[in-house]
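Read-outs: derived from the displayed coordinates by stated rules, not from any lab. All figures in this text were calculated on a predicted structure; none of them were measured in a lab. Cβ atoms are built from the backbone, for glycine too; each structure is taken alone.
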Structure P
Amino acid sequence: MVILWSYALWFSFLAVMALRMAWTRLPLTVKIIAAPGVVAMVLLDILFNIAVASFLFVDPPKQWFFTQRVSQYKAHPTWRTPIATWICANLLDPFQIGGHCK
């Protein structure tokens, strides 16, 4: 179940990043159609961060979103940093110009 949830969140992230890149060129009807999916992805991200990421990093969330969490782990090195760095470098940063994790 955790693997399926992780996969669903990642694919949702890819879809939202594609929407973000095209947003200014999209007609209003497409933005309206896409909005529920974006909201669902945000909720999925929050729930994933609370449940799965808390288990993965053995740390309760201090941020709402998973990207905020891994960015924080990258900025303040601990044993969690290599995991966060790998996730950012391989699963998040390649899909956003300039990188996703800050």
Structure Q
Amino acid sequence: MIYHKFHAIRTEVEGIKFASKKEADYYKELCLRRQDGGDIIFFLRQVPFYMPNVKYVCDFVTFNTDGTVSFIDCKGFRTQTYLRKKKLVEKYYPIKIEER
């Protein structure tokens, strides 16, 4: 077994490999919320954002039934690199990243 430096447990759901159990659990939650009558129309996984010399990958982007779009990152540990990239994305793009 390979151990992650932040103790994340790699998890597979429906043949999709996730970097952590937290991310996999949120994926399952989104799937339930997307079902008939849910508050999500659809969602995307691992969406890249490009800035000068930096690439940031957002875990999930949800398109909600009320017309809003949410950008969600599942974090167990907020590294300095993550915080710096998040700040850059929010500077270059008109979005706010939510953390779960």
key: Which of P, Q yields 97 [volume of the Cα convex hull per residue in Å³, calculated]   = P
key: For 1.27 (Cα Rg over 2.2 N^0.38 Å, for residues 9-64 alone, calculated) the corresponding structure among P, Q   = Q
ask   = Given that helix-only ellipticity at 222 nm (-39500 (n - 2.57) for each DSSP H run of 4 or more, over all residues; to 500), derived from a single structure, equals -22500, which label among P, Q identifies that structure?
value = P
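Mean count of other Cβ atoms within 10 Å over residues 17-24 was computed and gave 12.2; which structure, P, Q, did it come from?
For mean count of other Cβ atoms within 10 Å over residues 17-24, the value 12.2 is produced by structure P.
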